[in-house]
Structure 1
Amino acid sequence: MRALILMMLTLLSAPAWANDCPEFLDYDLPRLHANDTVNLCEVATGKALLIVNTASHCGFTRQFEGLEALHQRYMDKNLMVVGFASNDFNQEAKTEEEAARVCRENFGVTFTMIAPSYVKGQRANPVFREINRQSEAPGWNFNKYLISPQGKVVKHFSSRIEPDDEALTQAIDELL
């Protein structure tokens, strides 16, 4: 009986998002070139996500501008854009400071950026491990994954699909 009471107290004291958030999003992820972390369950419960593996020195880096435009367009409509700086394709900046500068100064990025990590294979971060299980691992930088509020990969868009592509914006509009 005591164990049951303790379990009920634990559930009652848990944050509201704890019961509604997919487990793979419930991690403290280091923000790019910052001293803090972000837990996607805490900031995005009930929202759709557009998760993108990014790089600072890549032919697709110019897509940061379009991703920021998507962020501005949809941030009040329950979509959160999240960039994961990728260590997989040898296109990332040498330091987090340089990566942050590219994002913020060169492209005006204000959406959430996660510090460099791996996005494919055995070393993939927990978020991308689940994305890869549900969909496919990114073959290059700037793959875009549209995730439902329930944590399901709704659609995968390759690097070649620009952020303003009608197929992407239509998928976002349909999800929202």
Structure 2
Amino acid sequence: MAEEALFRVLRDVEAHVGRSGWDQPARLFALVGTALLAASEPAVAEAVAGTPDEDALSAVEQDGFRLGDDIVETFARIAWGPAVAGCALAVERTMVPREVEDDLPADPSAAARVVATHPRRMDLRLVVGVLRDGSHHAVARLANRPEELLSGADMVPGLVGVLAQTLTEQGE
């Protein structure tokens, strides 16, 4: 059930971020049990008709989040309190097909310039989420196919690992 709840909240986060259009900065969300949130926030309780599903998750955007150049370093400084069941990151990226990747320059700045101007580039919005129980999932939307939402548990394992580290006790 955790996987279904995670997929639903990631789909909602992607739709929320998408309402602001493309070219958005990275956005970070705490994932909290909706029942817990409703019990502590009267406005949430009003918005949730009746008793929320015990597995339901709500996303709480973290204002002021800035993704640094080194994603591992950025997330090494983040830790969540025990009330947070998980976290999600929404980012936009530009990709090129694998055969193009193989020919990119070794210099990261030069590679970024090539990718940004390549005729076969694909712009995508990616929302990745992890839960304390180890569940993880991602959804993605390509700018050139906005009607289609891609989904999978193993889309970005490196990013899943970085996000999961924010949910462990410091020093674990």
Structure 3
Amino acid sequence: MIRRVLDGLYLAGAAVAALSLFGIFAAMMAQVFLRQANMQFPGAEDLVAYMCVASAFFALAWTFKRGELIRVGLFIDKLPAGLRRWVEVGVLALATVIVATIVWWTYQDVLFSHEIEEVAQGVVAFPLWIPKIAMPAGSTLLLIAVVEELVRVLMGLKPSYVAAAEERAARGDFSAEV
């Protein structure tokens, strides 16, 4: 049950990231066609920038769980299994602290932007707290994923990102390793 809920959360984050990427495409195409008709799309550049941030932050948990984030394994891959497990625990614990700090400060930034009614300085005065929500929301999904992996490793299980990389390698897919 919990596994399905967590996987659903990560998939929902990936879906929001994908929709943001499609939104970037749609906004850019609308700009192209409107220019041909001597019309403008006010605020398109700002909107595209906000969707870039959303696509990056909401994709973090999904890519982390699938082992597709950049990971330097030169050192840790050479360690014996027992030591490797404890180094993995240390790294995941450090990642938990770092990501939790990111969640905290980005959430504080959203609250501050809402409190002072901060708006974009572009053509359209977007309330900035709305696009800023993507940062703490996506980071929270990543935090959940990192804590989940920390618990897995503490229980003596193989991290999902390692298993995913091994599955890709077994299929002969080394695209993520380049």
Structure responsible for 52, with percent of Cα pairs over 23 Å apart calculated and labels 1, 2, 3 on offer = 3
From which structure (1, 2, 3) was distance in nm of label points 7 Å out along Cα→Cβ at positions 26 and 90 calculated, if the value obtained is 3.9?
-> 1
For FRET efficiency 1/(1 + (r/R0)^6) of positions 34 and 58 (r between Cβ atoms, R0 = 25 Å, to 0.05), structure among 1, 2, 3 ranking highest is 2
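Where a number appears in this text, it was derived from the coordinates with a stated rule and is not lab data. Because the structure is a prediction, the values reported are computed rather than measured. Cβ atoms are built from the backbone, for glycine too; each structure is taken alone.
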